[in-house]
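The structures come next, written out as C-alpha cells.
Every number in this text was worked out from the coordinates using simple rules, so none of it is lab data. Computed from a prediction, not measured in an experiment: that's the story for all the values here. Cβ atoms are built from the backbone, for glycine too; each structure is taken alone.
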Structure 1
Amino acid sequence: MSRNLPRTALLAGYYEDYLKHQDTARFVAEVNLRYTQGTLQRLLEHPAFEIRRAAAMALGFLGDYDSNAPLGKALNDPDATVRLLAETSIRKVWLRYGSETQQKQLSVIIRLNAARRYREAIVRADRLIEEVSGYAEAYNQRAVAYYGIGEHAEAIQDCRMALELNPYHFAAAAGMGQAYLELRDHIAALDAFRRALKLNPDLQAVRMQVARLERLIEDA
C-alpha cells in the first residue's frame, strides 16, 4: 500500500484488508504505526462511514479511557455498523481506567461476578473503589454483585455513581432499570431504561422493556 496515499485512504485500506483477511493483528499493527489515538477519535466524525467504522474498531484495540466520550457519541452514529463497533470498543475502554494493577483487580471482580461469587466480588470492589477514585466500571461491577445478592437499593446507588463518573455508561443505566423493576418501581425503571436507550439506541432488550412498561403504566 502506497505511503503517499492520504491518511484517511490508508485507514480505509487497512480496514478493507481486515474485512477480506480477518487478520486482526495486522490491522492493529498498521493502524498503530500511522495513527494516534487523538486522530482516530477525530475520524469517528469523518463523513465517510468506512472511515468511521475503521476508527471505531481501531480504538477498541488502541484506545484508552480517553476514548470513552468519542466512542460514546458514536453509539448514536447513523451507520449501524459504526454503532456496533463503537459499542464493542467502548466496553473495552471502560476496563482501561487506572493503572495496570488496578485493571487486573477489576478483571478479577468481573470473573467473580461471572462465577456468581457476588460477595467476594463486593469485597474486592470495595477495596478497588477505596484505592482509586473515579473508577466507573468498578462501581458498575459492584452494582452487578449487589443485584446478584438481591441488594437492589445498593445496586441502584452504584449504578448512579457509575453514571455520574461516566455519563456514557449505558450498561449502568440498564442495570439501574432492572434493579428498579425488582423494587416494582415501574416509573423509575422506565426512566432508567429510556436513559440507557438514549445513550445506546441499539439495546433491543431494553427497548422491549420500555415498550412493556409504557403499556403497563398506561393501563394502570
Structure 2
Amino acid sequence: MNDNYENYEEVIEVCSCPRLGEPAPDFEADTTHGKIKFSDYNKDHWVILFSHPADFTPVCTTEFVGFAEKQEEFDKRNTKLIGLSIDSVYSHIAWVREIEKSFEVKIKFPIIADLLMDVAHMYGMIHPAMSEVHAVRTIFMIDPKGIIRFMVTYPQSVGRNIDEIIRILDAMQLVDKENIVTPVNWKPNDNVIIPPPKTVEDAEKRTHEGHEECKNWFLCKRKA
C-alpha cells in the first residue's frame, strides 16, 4: 500500500460521512419529543439538523436561545429544527427548562439523545482530534426530498449565526423555485445570477437579451 495511506481505515471512515447531494442517513432516536424516525420527520419539510458539544454549556445555550427566537422564521419557510448531543433525554429536558426559565423563550424543537453516538458517527459529528465523547458544532440542511443541501462545522468556541443560516435557507429555496444561483453576499431581494449558457449560440444571445446587469456572457443577473 502507498505510504500516503498508512491510516487507510481512517480515510475510509472520513469518506463514508454524508456528502452534499446525497440522501441524508435515516435513523430512529429518542428525543425530548419522544422517539423519532428521521425520514418521517423530514417528510414534506426542510430540516436543519444541528449538533452541539454538551448540554448546560454557555455557547450552546446562546445558540438554542437564538434558534428559539427565530422559530417563527423557520416555520414560515416550512423548516423543522432538530438538535443533537451526546447527552440523555433527562439532561436535555433539564437544560431546556433552564433555558426557557432564564431567557423567557420556548424550545419547540426536539433534541436527540445520542448517548451511544450512533447518529453522531453516522453524520460524521465526532472529530477525535477535538473530542471522542462530544459532537462537534455541525449543521446539516436537508430538503423535503431527503437530500443534504448544505453542511458546515463550526469551532467549539464560536457560536453560529442564525441569521446566516436563514439566509442560506432562503437562497436554497429560491434556487429550487427559480432555477437560478446566488452571488457573493446575496440577501433576499438582491439580484440573482442566471445560469450560464451551454452553447456558443446561447452565449451570443445572452449579451443581447437585455438583462438588468450583464458583465459578460457568463455572468448576467436579474431580479429574483
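Assign the value 19.2, 66, calculated as Rg and Dmax of the Cα atoms in Å, to the correct structure from 1, 2.
The structure behind it is 1.
Can you tell which of 1, 2 yields 11 when relative contact order in percent (Cα under 8 Å, 6 or more apart) is derived from it?
1
Starting from the value 20.4: which structure in 1, 2 was mean count of other Cβ atoms within 10 Å over residues 50-57 calculated from?
Clearly, the read-out refers to 2.
Kindly point out which one of 1, 2 the value 44 was derived from, the read-out being percent of Cα pairs over 16 Å apart, for residues 122-201 alone.
It must be structure 1, since only it matches.
So helix-only ellipticity at 222 nm (-39500 (n - 2.57) for each DSSP H run of 4 or more, over all residues; to 500), computed for just one structure, reads -24000; which one of 1, 2 is that?
So the calculation was done on 1.
Suppose distance in nm of label points 7 Å out along Cα→Cβ at positions 34 and 170 works out to 3.6; of 1, 2, which structure was it derived from?
Going through each structure in turn, the value belongs to 2.
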